[in-house]
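No value in this document is a laboratory result; all are computed from the given coordinates. Values in this document were obtained by computation on a predicted structure and should not be read as measured data. Cβ atoms are built from the backbone, for glycine too; each structure is taken alone.
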Structure I
């Protein structure tokens, strides 16, 4: 049985992409939800690494972590929603935690590398993007 599944590299690739999308998106969504639920308490203290203001910075990260992650799990508009996710994780890795040791930013590095890989590989066969293209 396993030999049949893994003998098709396309099937293995598509399952791998599904797992990557689902795990990364589902693990990141609670971060965005927590920020949304405590918006008024966080907004004045939230970092403004891009110089756009505390409120827009918090709104942008909520959009990326919650909305974009949700669409990523579904595989809907995958490459488009990966752009804000890649930007968000890049800012976290290189600006917010830029001078921190690697252990302090390893989660963001893992998310960033996953999102970049998904951007290049695409969402795979088991996605709404693929279903809508039919």
Structure II
């Protein structure tokens, strides 16, 4: 999505709220710990990918909040990340793919391909770590 459209329609300025930022990070951390502890069969890989996407989305929301912004649109979270952190283009692309598959799962019941998970599973936590470092170094 175009950042201009995001700013016009979906993103607004807000006060930086450290308690909300910390709560979102804590929620993302708890979600990831749950995902690590749960047993996932091949038939349930979709829920694992969806869980990682949700944790990343929470961290992107925290990142925007740390910059005094709030988005009503997931695409704008990804666009902000891509626009402001161009060195993380591959990570932004992966997040966009996760969003696509998560939407297909939630709105159409389409399972996330296990090949997508197998190809990218090591990257999920790396993306989480990178976003958290960005937030910490704001």
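Name the one structure among I, II that mean count of other Cβ atoms within 10 Å over residues 58-65 of 20.1 was derived from. Label of the originating structure: I. Looking at volume of the Cα convex hull per residue in Å³ over structures I, II, structure I comes out largest.
Sorting I, II by distance in nm of label points 7 Å out along Cα→Cβ at positions 50 and 66 from high to low puts II first, with the largest value.
I have 3.4 for distance in nm of label points 7 Å out along Cα→Cβ at positions 42 and 122, calculated from one of the structures I, II. Which structure is it? It traces back to I. Looking across I, II, the calculation of helix-only ellipticity at 222 nm (-39500 (n - 2.57) for each DSSP H run of 4 or more, over all residues; to 500) that yields -25000 traces back to II. Please state which of the structures I, II yields 3, 17, 22, 22, 21, 13, 3 when P(r) over Cα pairs in 5 Å bins from 0, in percent, for residues 34-105 alone is computed from it. Among I, II, the structure yielding 3, 17, 22, 22, 21, 13, 3 for P(r) over Cα pairs in 5 Å bins from 0, in percent, for residues 34-105 alone is I.
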